[in-house]
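Pasting the structures in now, so scroll down.
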Structure P
Amino acid sequence: MASYKRHKWLMEGEILIYILSSATNDNWQVRFANPMDERPRYIRKSTKHKSEALATAFAVDLFNEYRSRSLLNLKTEKTTIGYLLENYSHQFDGVSLKAMRGFNRSYWQRYIGEDDISVYTSEDIENYFRWRIQDKQDRQDKVDDGENDKYWNSSESSISASTLKLERNMMRRLFQIGYKFNYIARVPAFPTRFDRMPGVHKLPSNKRRGRFHPEDDYNNIVLPYLSTIRNGITNPKWTPQLEDPDKPFNAETNIWESRNKWKNRYHKTKGPHRKRVTHPIYCHLYDRYHHAHFWFASLLISNSGIRPAACHRLRHKDIKLVPDNDGKVYTLINIDQSISKTGKGRIVVCRDFHKTYERYLMFRKEVEYRFNRNIKEDDYIFPSTDQKRLYDYPRAKADSVFRLHFKRMDLHQRTREVKLADGTFANVKVFFSAYSFRSFYISERLKNGLDLYTLSKNVGSSPKTILNAYDYNENWEFRKQITQHYKQLDLPDCPDTLEAHFSTSSLFD
C-alpha cells in the first residue's frame, strides 16, 4: 500500500488527495473511483499544484466532470474525432469513409487534433469552418509566394460551398455516431449556409462539372478524337500479333506481342527485310490499351448514362446483346446492387441499340492483347493495371486516364466568374471528367424529350437531382412546355423590328 507524506479525504471519502512519500516536487495527486462503466477502476491524476487549496479545487472539478459524464451515460473520459473514425469506420460506405479520412488527414487533425469533441459546442463548430475558409486563403498566399506550388484549388480567392457542405455532412455523421454510442452528450448545430460567408463561392448545381457543348465540344472535338483512336486500334498494320501466327492464342505458350516487338523479331527470323510499319501509340502495348480504355469507357458512359464508378466495376457478364420482338437488337447493362451508388440494382438500356456491344467486342480483344489472358465472364471489363493487383481487380484511379486525354483535347478545364457574398468576383475553374459524359447523356435525353421517369430509372438518379444537376437550362425547358400549344397554330414569325431586343443569353449559358 502506498505511503503518503500528506493525504486528505474530500466529499465524505469520495475523493482522496495526497502527496506520495517518494515525491520530490510535493505536488498533490488525486484519486477516486471511476463512476463510468469502463476501466480503470480508479481515476488517478496529478493536480500539478503544491497548494492544498488549489489541489482541492482541481480534484473536486475533475470528480464532478466524471460524475456528469456518468449521468449522461457517456463511455469515456475523452472522445477524439480520430477515435470515432477509426473504431466506427464500418458504419460508413466506401465513398464516405474515403472522404472522411481525407478530411481528417488534411484538416481535422490540424485543427481539432486530440481535442475532446464531447464538449464541443455549436460555436466551436462555427469557429472550425471559419478557420477552414481562412486556411484556404493562407495556403493560397504560400502559393503566391512560391511555396507549396503543388496545391490544387479551383479558385485562387475563394473556396467552394459544396466542398464545405460535403465536409460538414461528413463531420456531422461522425458526431451523430458518437451520440448514438454514448461518446458525446449531444450533437452541436452545424452551419447551414456557407455561400453567405466571405471567401466562399457557389456554382449552380448544373454547372459545377465540365459540360460539353453539343456542337462546339462534343461533335467538333470529342467525337473526332474518339474516331482517331478507333481508327488506330482497328488498323491491321498496328494490331498486336501472336508469337506464332500459325497457332492459336495460348496464355502460356503463344501470347500476343505488340507490333513493335513482333515486327522486329519476325523480320530477323522469318520475314523479308523491308521497312517496318510502326506507330508510337498503337504499336505499343500499354499506350494502345490506355487509348482503347478511354475510347470505350467514354462512349459506354455517353450512350448509357451509367456512373463512371459503376462503369469501371462492370464484369463481362454484365453486358448483353438482347433481341426484341420489334426486330431491333439492344445492348443491356446490368448494374448490380453491389456496384450501384444507391444500393439498388437496375438494367440499363443503351441508346444506340447494338453499337455499344460492337464496341465492347472490340475492347474485349484489346483486353486480351494487353493482359494475355483467357477472358472469363466473371472478369472485370476494365481490369487493374497495377502490378500488385494485376487483372484480378477493377481498375483503380481511372480518372487519370480521362484527365490525360482531356488535356490532349484541350478540354481539361473552363473558368467561370462567380459573385461572392461580399460583392467581389472570383474566377472558378470547372474541370471535365468522366462524369462529363454522363452529364452529356442525361442533358441530351432531356433536350430530346425523354420523360423524367424513364430517364431517372435508366440512370439511377431521382427526377429532382436530374433537373437540378444535369439540365442545361431548366427555364428553357419550362418555356418550351408552356408554349407548346402555340406550336400547333399557324402563327407568323417574330417581326424583324424586335430583332434588336433579342436576349444574348444562350441555351447553354
Structure Q
Amino acid sequence: MTHDFTADKTLSLDACLADLCSFIRAAVAQGLSFHDFELGTLDRLRRAGHAATQEFVAQQGTGDLGPSVTLPGGEQVRRLPQLHTRLLSGVFGTFTLRRSCYGTREGQKIDFVPLDNRLQLPKGKFSYLLQDFNNLLATDNPFEQVADTLKRILRLEQHVDSLERQGQHMAEHVEPFRNAQQAPPLQEEGSILVRTADAKGVPMRCAADAPSIRSHQHKRGPKTGRKKQAIVGAVYSVKPLLRQPEEIVEMLFSEPAKQKPRPKRPELGFKRVMARLNEYKDNKGTEHDGLTEVFEWLERELDDRNPVGDQVLVNLFDGDERFAKAKEQGSEPGGVDILDLLHVTPRLWQAARLLAPRDNAAAEQLVRGWVLQVLRGKVEEVVADMRKQGEAAKLGGNKKKELELACNYLDKRKTQMRYHEYLAAGYPIASGVIEGACRHYVKDRMERTGMSWKQAGAQAMLELRSVALNETWEEFQAFYRQRQTEQLYPHRQLLDSMPWPLAQAA
C-alpha cells in the first residue's frame, strides 16, 4: 500500500490546520462553489489526518522501558540492541514505527514490544479501522470496486489480494462472535419461532491442475463441479397472523392492482442467518459438513431463544429431504413441519399444463381450484383428482410420468401440508424469508457475472455477510479488536504499573 502524501510529509499539524483556515477564508472571498470547497476541504483534512497521525506516533517514542523487563511469569527479558521497525497502514496513510523490543537475544523470538502493547496494534500491517472499512464494503461489493472506492475517497492504493486476505483473517473470528452472542430478550420475541433453511450454488474457481471438462463442452446449463452449494439457515420469531384460504388464493392469483388491502404482516423478530459451504475443506485441512453445521447452529439458536419451551416451533422447509433428515438427527427434532406453499404450487401448475393447453385460462382455473382445496386441507382429494383427470385425458409416455411425479411429491409430503390448521393458528406457510435471504445473502454478492471463488474466500465472505445481514457489524468489530488484543498482547497489563517514556512534542 502507498499513500499519496509524499509532498506533505514535511508539513506539521499546525501548518496543515493553518492552511485549512486560510483556505476557508479564501474560498469565501473568491466565491468558490460548494463543490470545489468540499473537495479542497477534504484534501486538507486528509493532510491534517496524516500529520496528526504522524505526530501521535512520534510522541509515543520507541517504548524503551530500560535495559530489561520482567514478564508476569517472572521471566526477565532484555532490550535488544537494535530498534525494530514495522509499517502501519491506516486511513490517513502508511507510517513507520521504530520500536524498542525485548527478548533473549537478537535473532530470536521477540517476547515483548511495549509500543505495540500500548497502541494495541493489529497483527498485520492494516489498522483496525481500515480493515473495518475494507471488509464492510466488501460484503456488498467486489474487491476491485472496494479498492477503487477507497482510493477515490482516501487516496489509498490497495491490492485485491490484500483485501481478500484481510477478509479471510477477520472471518476466522465470526464463529466465536456468533457463539458469544446473547439471546434476544424473551419479552420481545414473537410467540412463533421459525427454523428454516435453503441452498444456493456458489460458482467455484477450478484448480490450476484440474482437467478440462470435455464432456460438458456442448451441454447447456451449469457444468458439474463448477458450483458448490451454500447451505443457508435462518431463525426468527413472529406473532400469529390468522388468514382464510380464500385470502391466500386471492393474493396468489389476482393482479396486484385489483387485490384487496392485505392485513398488515407482523414484523419479524430478531432474524439471524448464517451459511456454510457444503462439504468443504478449510485452510487447515479440516473437512466440514456444511449442512450439519448449519443445523447445529439452528439448534443452538432455538435452545437459547426458547429456554422454557413456551414458543411454538415451526420448521418451514421447501421439501428438500436433506433438511428434514438433518432436523430429525438433531436434539431439537420437534415442532410443526410445514412445506413451503410456494413449492407446492409449481407441482400443481406442472399437472395443469399437462391437462390443458399452455397458458390457457383452463389451466389457471384448475390450479386455482386445487390450491384452494389444498389450503382447506384436502390434499388427498387434489391428488386423486389430478390422477383421475390424467386418466381421462389418456396421458401416456413422458406426460404420464411427469404427472405421477407431481402426484407423488404431494402425496409423500401431505403430513406437512395441513394448511387449514396452520392458517387457523396464524403460522407462516411460505418461506419467502429464507428464499429472499438466500438470494440476497449468496446470489447478490457471490454470483455476479464472471465471478468465481476459492473455497476459503467463499466461506470467509459467507461469514462476514452473515454479520452484516444480522446488523451486528459494530458489535463484531469491537469483539474482533478485543479478541485480537487478548491474543496478541497477553502481557499488556505490565504497562499499567510502569511510567511511559514519551518523546518530546515536535
query: Computing relative contact order in percent (Cα under 8 Å, 6 or more apart) gives 12 for which of P, Q?
result: P
query: The value -14000 for helix-only ellipticity at 222 nm (-39500 (n - 2.57) for each DSSP H run of 4 or more, over all residues; to 500) was derived from one model only; which of P, Q is it?
result: Q
query: Comparing structures P, Q by Kirkwood radius over Cα pairs in Å, which one has the largest value?
result: P
- line: Highest-scoring structure on mean count of other Cβ atoms within 10 Å over residues 247-254 (candidates P, Q) is Q
field: distance in nm of label points 7 Å out along Cα→Cβ at positions 327 and 383 - highest-scoring structure of P, Q
entry: P
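A short reminder: the numbers here are calculations on the coordinates, not readings from a lab. Fair warning: this is a prediction, and the values are worked out from it, not measured in the lab. Cβ atoms are built from the backbone, for glycine too; each structure is taken alone.
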